[in-house]
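Enquirer: Structures are listed in the sections that come next.
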Structure I
């Protein structure tokens, strides 16, 4: 009868071993693990002490617990299942283990009891690696998305503004073609030059995403304004070498956006751009003598995009009315030490 019960427990042990691979993280996992520990306990107590080595199997599954409380309970159950047969053997036989028996059992017992820690540590490392992989994938997706948005912005700010200039010049040519053909021809020639420059900009943008400097952007701003019949005045620095190419690109795009807004919305006849540099910050002021900006539209006309760009370099934008619209940009200047 005892032999039949033993075979039955072996069969049940195999079932528990299989079932423990499925409900990981669920309550059934604990139930099947308890049954497996009970089988090991029964074999070690009532059949032979060598069956305690079956504890390697539940020790492996105990290491799969993620919660500390569940892990400690499982470890406590394993300790009881492994230690109790030793005590029972001493009480039952009234003899202590010989040195040879201790050398035989103790090393394996220590390995069984510490193996859940190793399994748990390995599982945690694998989980961290999976989380790291997912985080890296998400970062790559965000970088790609941000790069697409940046490319779209740059295309808009380069090609879009140049097309606006070409539109203004084409309207001017239509007005001049009957009254002043010579000037119309000159303007048409300038349109050709501008379109070729736009094509070159797009090629540079697509091939190596070259950042335009402020020295290159300011003449473009002047050209946009004068093409619309708006007089232009510049006051301030001419050397921007102390600024990084990234900062120059963002500020230049913002100034060009501001000039385009003046052309489209202000009905101004004059526009001035002032840029002042100090050791700590740069101030940019774009002022026109137009109709100003309504309070309910202070954050319209492309200013949202400008604010997003300036946020990348900790820049601050403000818009007010003072005999026309006044756009002010303040950007902190970070100077890297030579030893960096």
Structure II
């Protein structure tokens, strides 16, 4: 059993930001706190992004606290650029990241401590910062006939880039930025493409500044305060219109079709009987928060979400969620990491006063 004051679960943007602020507040790396990351190497979810998502095409990447990302080649894959940046960041601040460590469960021991279980070991801790993100829980809606479709189905999490879709009939499902990116690049090599969304997409022509950003975060925060699962960022902010998207709309590629009723062996069918043949369905339908390991703590509300005050879970003030709900952006993760550490210092006292 390893004893810690704080355990951070997750080594992506939110987890590293929290670790940085723990160290700044005097928590000793490896003695007072540790970061448990189940990924094989630094980079968080970025390391799994498709190769055609170059750094120059990344939307809204903010540097980690204390160290800017400078001089990156915009034509290199974002997975490489950000993976190298996270590696350098961990080394620069000597952050105690252990990997690969897959946390299976967190239990309340009933003695004021939490127990963090994994096949790689067990940790006893006074507080927990959960930063597990969403990448490992891709969401795909249940659609009748899915098992009958004889073509290929894959989610954004498995998206390989456009090459494998050459000459095929492809249907992209989803109303977010990733869906549009997939659609635009697949359309350049596929025999045909079709874009399907559950709701009509909202395109944002105007800029998105600080005022708009605060308003979007406030809407997500409201759901979290009510104990509801957080909505996606795009559902609040809309899709930012680019020149490439305008061209795709003018050429007939970026034309939205309503959600089909079912899959057939060779395509999809709508309620009005219309049918579209397909070789591949790409489900760009988002992700859900990875929180199953927290189930023993019974943090969920009847609405299905975890109610927060700031980053603190209402049902257990020892447990903080960062990179969740209103802090699910890179800049939000940075701020949440700092806020969580500030709250835990108020709860636990400084490392000196807590006996370290």
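Enquirer: Taking distance in nm of label points 7 Å out along Cα→Cβ at positions 72 and 328 for each of I, II, which is largest?
Expert: Details: I: 6.1; II: 2.1.
Looking at the calculated values, the largest one is I.
Enquirer: Which structure, out of I, II, was distance in nm of label points 7 Å out along Cα→Cβ at positions 16 and 312 derived from, given a value of 2.9?
Expert: That value comes from structure II.
Enquirer: Kindly point out which one of I, II the value 27.2 was derived from, the read-out being Kirkwood radius over Cα pairs in Å. Walk me through the numbers on the way to the answer.
Expert: Numbers: I: 27.2; II: 21.7.
The structure behind it is I.
Enquirer: For relative contact order in percent (Cα under 8 Å, 6 or more apart), which of I, II scores largest?
Expert: II
Enquirer: Using the calculated result -7500 for helix-only ellipticity at 222 nm (-39500 (n - 2.57) for each DSSP H run of 4 or more, over all residues; to 500), pick out the matching structure from I, II.
Expert: On the way: I: -22000; II: -7500.
Answer by label: II.
Since every read-out is calculated from the coordinates, none of them should be taken as a lab result. Here the structure is a predicted model, which is why all the values come from computation and not from measurement. Cβ atoms are built from the backbone, for glycine too; each structure is taken alone.
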